[in-house]
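I've put the structures underneath this note.
Values quoted throughout were computed directly from the atomic coordinates according to the rules given, and no laboratory measurement underlies them. This structure is a prediction, so every number in the text was calculated from the model and none was measured. Cβ atoms are built from the backbone, for glycine too; each structure is taken alone.
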Structure I
Amino acid sequence: MSNIHCFLPVSDSEARVLILGSMPGKQSLAQNQYYAHPQNAFWKIMGELVGAYPHLPYESRLCLLSSAGIALWDALASCERSSSLDSHIKNEQANDFATFFIQHPNITQIFFNGSKAEQCFKKFVQSKQVLPPLQYCRLPSTSPAHAGMCYEDKLQAWRGVKKSLSGKV
């Protein structure tokens, strides 16, 4: 089992929402890109919501997220994991969210990309770090491992991100 580390956050000081994953999978780590697995629906959904379509260059997609007010990060700074499955995560270490939120005072809502991100945040962050008042929403995982929900249903749930950004929650 290898020790792996998350990426730096994709964010600017004007971000209003934060999308949290758990930890990048093997393909993402190999390509040094968030949600690099071709069957992961994240970029397809972000294309529908803010124009960050998967066919665009990675840096362009990141810029589109930032310009829409979306920050992107992971609940965990490091962990051990033998595969890309969240169920294989062990020895978790959380990211420093107290500092992150000081640097990003406009973020009022966290959207969790799946249940593992939410579980890690609650277990390793909420009770251990000083955080501002925030709203939380778990969304269905965009991972291809979460095949029990069709793409259209995932997209419908993820539309809450855009509603939050427009103030229509």
Structure II
Amino acid sequence: MAAGATYFPIATTTLGSAQASVTFSSISGAYTDLVLIINGGNASGNYATAFRFNGDTGSNYSVTRLYGNGTTATSDRGASQSFIYLLAAGQNNLNGVQIINIQNYSNSTTYKTTISRSNTAGNTVGAEVGLWRSTAAITSIVLAPEFSVNWLSGTTFTLYGIEYA
């Protein structure tokens, strides 16, 4: 029998009103990996989801993104960024879903990597790989739409800890 992974819900936040950012703090180091699921969108246009770890606003993040809409495929990357950014969440609606996998988040000897999948109600899908150039264990995550727009009321954020059997 193959070993499997068990997801443990750590925290869920559903916004009762539009909000500029969401923070998960005091994240326990008890798990191997984290999975963060965002179901919702931002309140204005085509803005990417940006996230940071442990309050680090330095130029310590990189991302490579692939995305397409069924007709056109595009790729881009950002190096020495002040955040990791993903494809836009649901644009002006609650239909976007983003799944962010954070590997070895509690390890204090390696840089942290993320693998994400995103989709929007506008038929765009994306895959992103991110890097945080820090060996610190991740204890907090801040998520915000890029360029200071708000998350829509009703957007849900759920953080899971992953344990492997």
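Taking mean count of other Cβ atoms within 10 Å over residues 21-28 as the criterion, the highest value among I, II goes to I. Tell me which of I, II gives 0 when you compute helix-only ellipticity at 222 nm (-39500 (n - 2.57) for each DSSP H run of 4 or more, over all residues; to 500). Working through the options, I get structure II. Each of I, II could give mean count of other Cβ atoms within 10 Å over residues 125-132, but the derived value 19.4 comes from II.
Upon calculation of relative contact order in percent (Cα under 8 Å, 6 or more apart) from the atomic coordinates, which of the structures I, II produces 42? Comparing all candidates, it corresponds to II.
The maximum of FRET efficiency 1/(1 + (r/R0)^6) of positions 109 and 157 (r between Cβ atoms, R0 = 30 Å, to 0.05) over structures I, II, that is, the highest value, falls on I.
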